[in-house]
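Rule-based calculations on the coordinates, nothing more; no lab input. Everything quoted here is computed from the prediction, not taken from an experiment. Cβ atoms are built from the backbone, for glycine too; each structure is taken alone.
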Structure I
Amino acid sequence: MPEHILSGIKAVVAINMRKEGKLQREIAEFLEMDRSIISHYLHGRYPSDKVMRVSEEIINLPREYGIPLITSLGDNKQITKKLIERIYKIKISIDMEKCIACGKCLECEYGAISVYSEDIGISIDREKCILCCKCVSECPVGALKIVR
C-alpha cells in the first residue's frame, strides 16, 4: 500500500509540474520514471481516485507531519528527497552560534552531517541529505533549522 500512496504523490507532483509548463520528458527525468507512466498520471488513468485523495492530503499536511510520512513511503531516498524539495521547497541550515557540539546530528543514518573543523564546525552534505529532518528534531538547541 505505501508504494501506491507514493505513486499518488508522484502523480500530484507530475501534474503540478505540467501546470508549470514542464514537458512530459522533463517530468519523467525528474521523477526517474518511464514516460508512459507519466502519461498515465497526466491523463488521470493512474492512480485511483482514492489514492490521489490520500496523496493530496499528505502533501497538504504541515511539513513537520508530511515530511516523515513521505520519507517512510519509499526505498529510493534520492527520489524521496526530490519530492520533498519540490513539495515543501526547503533545505536545512545550521546556526553555528547555537550549536553546543552535542553530536546528536552526527548520528544521521545517511552520513549527511560531519565535523569539518575541531572548532565545532559541522556541515551538511547536500548530496547525502534526504531531507528527512530527523537532525532538526534531534537538535536540543535548535541549531539545525528547516528554511525555505
Structure II
Amino acid sequence: MAEITCTRDIAAEPGAVWAVLADFGAISGWASNVEHSCLMSEQAEGVGTVRRVQVGRSSLVERVVDWAPGVTLAYSIEGLPPVIRSVANTWSLRETTRGTRVSLTSRVNAGPRPPQQLIAEIVARRLAKASETMLAGLDRHMAKTAGAGR
C-alpha cells in the first residue's frame, strides 16, 4: 500500500470549505482536472453517496465511505486499471488561525509483492499531482466565493 498526503492552507472557515466538498456531485465546478461530475445515487450526502467523474479519458466512480461533517470526507475510487486493487481519497479539514488546513490523502493498494508496491507508489505519485490540482482549485474557488460575498 502506498499513501501520499498533500496539504494546503485555505483562507476560509472550515464550514465554508466543508460546504463545497459536501456538494459531492459538483466537483467539476472547482477542480480543473475534473471535466464532468454528477451524482449517481439518490442520496446527495453521507456514507453511500456515489458520483461519477470524468478525468481525461477515464470515467471513475467515487463512493463515500466516511462522512464526518466539517472534519473528514473519504471515498473509494473505482474504474482504474485492474492491476490496482483499491484506491481511496480522504479529505481532512482542520481549523487554523487563518482559515482551514485542508489535507488530501490518497491510498493505493496494488498488492503485497514488491513489483505491485512499486506500481502503487507510481500511481500514488500521479494521484498526488491530481490532488495538488484539486487543492489549488478549491483554494481558487473559496477565494472567488469570498470575494463575491463582499
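With Cα Rg over 2.2 N^0.38 Å as the yardstick, tell me which of I, II scores highest.
Numbers: I: 1.17; II: 1.03.
Top value of Cα Rg over 2.2 N^0.38 Å, among I, II, belongs to structure I.
Taking 1.8 as the value of distance in nm of label points 7 Å out along Cα→Cβ at positions 44 and 60 derived from one of the structures shown (I, II), identify that structure.
On the way: I: 1.8; II: 2.4.
Attributed to the structure labelled I.
Looking just at relative contact order in percent (Cα under 8 Å, 6 or more apart), which of the labels I, II belongs to the structure with the highest value?
Working: I: 23; II: 30.
Top value of relative contact order in percent (Cα under 8 Å, 6 or more apart) goes to structure II.
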**OP:** Consider the structures I, II: one of them gives 16.1 for mean count of other Cβ atoms within 10 Å over residues 4-11 as calculated from the coordinates. Say which.
**Re:** II
Original post:
From which structure (I, II) was helix-only ellipticity at 222 nm (-39500 (n - 2.57) for each DSSP H run of 4 or more, over all residues; to 500) calculated, if the value obtained is -10000?
Top reply: II
